[in-house]
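I've put the structures underneath this note.
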Structure I
Amino acid sequence: MLYLLIVLIGGLLSYFGPWWVIAPVCFAGCWWRSPTASYAFWVSALAGLTLWLGYSTYLHVLSEVDLVSKVAGVFTGGAPALANVPGTILVFVIAALVVGLVSGFSGLAGMKVGRFIHRPAE
């Protein structure tokens with residue numbers, strides 16, 4: 001349920017907002033509905049990955065300009081070891097690492113803040 005909520009709200013807000021809007025969505029969703037820390041991290045990370053990789057694949061397929069190869073050239077320009085790696089794979093892996101960590105830690109932070117605020121008095 002939380003996974004679908006993050007993907008749907010994150011996708012809608014990403015259409016109108018900046019790339020980092022997935023972080024507040026994961027934070028708020030896990031604050032509201034996450035039972036454990038590992039669940040918050042992994043559900044947020046997987047929802048962010050699904051959203052970003054789906055959207056980047058969509059843009060790559062429909063694009064008339066090969067922007068992915070141009071961006072990959074920025075990363076592989078001074079690294080001869082990366083020259084043989086296909087540009088699409090390199091850019092998608094970098095994007096997956098960024099969004100997985102951003103959304104995962106954002107969801108974890110939301111769950112921890114929710115627990116801190118709603119902690120019963122001792």
Structure II
Amino acid sequence: MFMKLILSPHNVTLTKAIENHIEKRIDKLEHIDHYGIRVRVCLEHDATKAPERAFTCSMQLSEPGPDLFAEDSEADLYAAIDLVTKKIEQQIRKRQSKFKARNHTLASRTKRRRQEAEI
């Protein structure tokens with residue numbers, strides 16, 4: 001794992017199984033986008049909330065450019081971690097496709113100018 005992982009549990013006992021689950025999800029994100037510098041994961045348990053929203057997981061991915069952030073609340077901590085990872089993954093894919101589209105339009109514009117100059 002090349003990204004720095006910062007875990008901060010609030011009212012949650014951080015077990016080795018939870019830590020391994022988070023690391024596995026971060027490895028998946030790292031495989032998609034290797035520009036990440038740091039991942040901050042906050043796990044919270046709020047007993048005063050409704051039982052179906054008791055566990056909250058938030059994730060902030062720091063990389064060059066704007067940071068990516070996602071948060072979700074579920075009844076199961078593992079489900080919350082999975083959903084947050086999925087949201088971050090979607091944001092990474094959106095950023096990559098925007099970058100590719102911008103480069104594609106720039107290249108096609110340059111090609112069109114060259115073709116017009118030849119005529």
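What follows draws every value from the coordinates through simple rules; no lab data is involved. None of these values were measured; they are calculated from a predicted model. Cβ atoms are built from the backbone, for glycine too; each structure is taken alone.
For the read-out FRET efficiency 1/(1 + (r/R0)^6) of positions 15 and 39 (r between Cβ atoms, R0 = 25 Å, to 0.05), a value of 0.85 was computed from one structure; give its label from I, II. Working shown, then result.
Details: I: 0.40; II: 0.85.
It was calculated from structure II.
Suppose relative contact order in percent (Cα under 8 Å, 6 or more apart) works out to 41; of I, II, which structure was it derived from? Mind dumping the intermediate values first?
Working: I: 41; II: 20.
Among I, II, the structure yielding 41 for relative contact order in percent (Cα under 8 Å, 6 or more apart) is I.
A value of -18000 was computed for helix-only ellipticity at 222 nm (-39500 (n - 2.57) for each DSSP H run of 4 or more, over all residues; to 500); which of I, II is the source structure?
Working: I: -26500; II: -18000.
So the calculation was done on II.
I, II: which one has distance in nm of label points 7 Å out along Cα→Cβ at positions 47 and 111, as calculated, at 6.3?
Numbers: I: 1.2; II: 6.3.
Among I, II, the structure yielding 6.3 for distance in nm of label points 7 Å out along Cα→Cβ at positions 47 and 111 is II.
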